[in-house]
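What follows are several structures.
Nothing in this text is a laboratory measurement; each read-out follows from the coordinates by a stated rule. Small disclaimer: the values here were computed from a predicted structure and weren't measured. Cβ atoms are built from the backbone, for glycine too; each structure is taken alone.
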Structure 1
Amino acid sequence: MRHLTLAAACLAIIGTVACVAAPPASATSRFADDPYPSTYKPLPSEPVLLRNATVLTGTGQRLDGADVLMRDGRIVQVGSGVQAEAGVRVVDASGKWITPGIIDVHSHLGVYPSPGVRAHSDGNEAIAPVTANVWAEHSVWPQDPGFAAALAGGVTTLQILPGSANLVGGRGVTLRNVPATSTQAMKFPGAPWGLKMACGENPKRVYGGKGGPSTRMGNIAGYRAAFADAAEYMKKRKEAADKPEGAGKRDLKLDTLAGAINGDILVHIHCYRADEMATMIDLAKEFGFRIAAFHHGVEAYKLADRLAAEGICGALWADWWGFKMEAFDGIQENIALVDRPANSCAIVHSDSDEGIQRLNQEAAKVMANARRAGMGDIPPERAIRWVTGNAAKSLGIAERTGTLEAGKMADVVVWNQNPFSVYAKAEQVYIDGARLYDRNDRSRQPVSDFMLGQEVMP
């Protein structure tokens, strides 16, 4: 069980009760029906006014000397001169910076926990090239200490994905980074699932000696066969829907693929090379699904304009490349170039239990590399979108979180200084208005059962 210490729990109990999270959006098709629905409930919170900080809203705005008012788990007002009503806790944030909560769109916490022991390696069901029937949420270990470490880095929401051994690895799940005893209690209410797919060398390497695919053309043939089966499955179920005997036996693998075709499940693709990304875009058009984001994409800069035109996000590393041949042609300016076109959607992701703790500084690397390359200064108010608003967009939750706007979830981070400084630390992290983490208050530093009794520096 992940939990707050006793003092924090008591404070939470006596605080003003936060509003209940919005109910899940009604599914547009039966393929999005959830037999394991979210049980997430926001922790109790008190009204809080953060006063006189530098605020990056995540919408492209920077507000100096601004205030952020939170009440009932929501952002109420952002701006200068916000008045505190009776019962509002006022926090002097002078000299501090405030941003939306950090969102990581590519994490394996809980399915590849830290410490990484073989018995807890549950991220890849590598029994077949297509395992669309498996769901990452059924592997998540909520006690993973990595969740608390990510919280200390300002991460409030994260997508947990299967690994990348398979052509189609299964469903990913979006979680709230809160202490819980079950995955369902962390599950972001109403967030769509993500379908994890992988291009290139990974499935070739894993299945090349197991009957294939062993080539890139074999990979594409495998995707096409899987989605062709799903399309036929959808057709037959539609034709049989009005028959007395019903539509016959469900196929859990084809349910997921059909959900992607139907638009209920967002497609996230591990893909490094530009030529493969172009092929996957054509594949998506052939079968009628939409790609939410290409992940890793070290060559995304080569088709940045096309990604923007197609409405596809690039979820990318700041500077990790060259560790295998398909990652050879990466450049440090990759994210900055993907970010340049109109309507672009550049994202900094982690894919790492350590990188997730410093996504703000990973974004800072991109800013520095762009400057060194003569691309000019990328202002903080733009860069913050790479780990907040753009990330929320790719996960289908942008209407609820990712920016500091009235009515949205009060997912807020207070930094000791500019978050893109190497010296930046998250001092306070609010999720749905509840102060879940405070660097200066040990009672508000969640500890899992796994870590109880172990001395850990804050």
Structure 2
Amino acid sequence: MNNLKFILIPSSLVAILFYIYSYFLFPEYLDEVPGEFDAINGYKKNAWTSQKSTSDNNYYNYTYKFKDLSNQTHIWKWSAPKKESDEIIKRFGVPPSIYKPYVLSPEVIAKRNKQIKAGYFRAMNNLVIPDYTAIVDASRPLVAGLASLVKKTAKADALSSRETIELLMSFCQDIPYGIPPNNYKNKVISGMFPPPLALNKTWGDCDTKAILFAATYLSLPGTSIALLESPGHVSIGVEGIPGPYDNAVNYGGKKYIFAEPVGPGKHPLGHAVSPYVQVKMVYPIKLKGELIQPKLPVISESISLGNNVILSLKDGNTSIADKVKLFYNHVGQNKTYYELTSRPRKDGTIKYSTEKNIIFLMINEAGYYHYGSYDIRKNSSLDLNFSEGNCIYIKTRPRKKVFLFRRKNGKYSGLQFQADNRGIVRAIMESGEYVASVSQKISGGLKQFNREKKIGITFSL
């Protein structure tokens, strides 16, 4: 360790860049920061989520509300032993003196190394950085209640392993975003909270949430992850077999699928925060031993809210749920639509949940179109079949534009479609009178027809 220099990793530039990036990438998700949080750098919060932390003599008690990728609202309540949590919070970080010049003697070096290790930090490449593995190892018993909620919910909802990962990701993504300070209670914490402190504060940034995710996920059986460090960002790599569209990295003969717990955007597993992410460092989390359960029993309670609907999207007997994008809103056709982020289940269907009663669905891409409103209190299962004989089925030239006009109250309103590579347009429309044309004007080469509910219409243009 001769001539070893200890340097605090600067985070101000990282914080500014990530704040700018988050602001432009996720504007639809964000609320204005409440007045009491003005001091938190880069604070952002999804409108639907809430977090509460209280304590008594023995426990920290948490109540977190969040939404998963199917829009299901969950309220999770759990506890963590207060004494053990406070010990980690108190220990985390290193004294500022670590970064000051010192005498190169064995005694001084040994003392400084002990201080670094005691604070869950380590020295690497002339830097003093958080020891991710040590923090995860120490925190696992303190997130036992949270891990139990992941297991309970996964079992109750019959979630696959992938959906279970995305459930925990959604929980972390909905924790408000904020950048911790470099210094906290007379210690250097390098802009990161350990899991107990993050849960108590009810906010955190990318590396804070990544460590919280890691500690919780690695409390589940048969799990393996690595931390992925890119310029200005830390994410998770979940060991597994990547799907055809998953972002992943290879390291040490293993494949790690991108998982982004940071939020506030709701990213599914396999989607990086940015398509331009370049992983510079990979830190596999190698745990030291078996998970030691906390001495005090912990509680956990899960409440799920909303109406569930199962969506089936088919072309003939084949599911197309993974081929088309489905958008929704709850206020009508002319309002902003949001992409449904839930992925198809094993049977090809999509689950969607909402606390609203009416849902407006839209599909608008080459070869496929749909618009409809549904009362999901009455329809818990919606089948959209785009095969010939079940919809408006227009045969034309490949990639050609087609215009469909609906007559209502003596007036026409128009919609534009584009045929797929086979020259087919499939449209599931409400009942009514329609005119189809290859022109934007209702003149020449028209096909006029009446679309009755669930009756297919086939013609050529």
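Assorted remarks:
- Read-out mean count of other Cβ atoms within 10 Å over residues 203-210, computed value 26.0, structure in 1, 2: 2
- A value of 5.9 for distance in nm of label points 7 Å out along Cα→Cβ at positions 227 and 411, calculated from one of 1, 2, originates in structure 2.
- Structure (1, 2) behind the derived value 21 of relative contact order in percent (Cα under 8 Å, 6 or more apart): 1
- Source structure (of 1, 2) for P(r) over Cα pairs in 10 Å bins from 0, in percent, computed value 4, 21, 31, 26, 13, 4, 0: 1
- A value of 59, 44, 40 for Cα extents along the principal axes in Å, for residues 123-346 alone, calculated from one of 1, 2, originates in structure 1.
- Origin of the value 6.7, where distance in nm of label points 7 Å out along Cα→Cβ at positions 115 and 371 was derived from one of 1, 2: 2
- Identity of the structure behind 5.6 (criterion: distance in nm of label points 7 Å out along Cα→Cβ at positions 99 and 323, calculated), options 1, 2: 2
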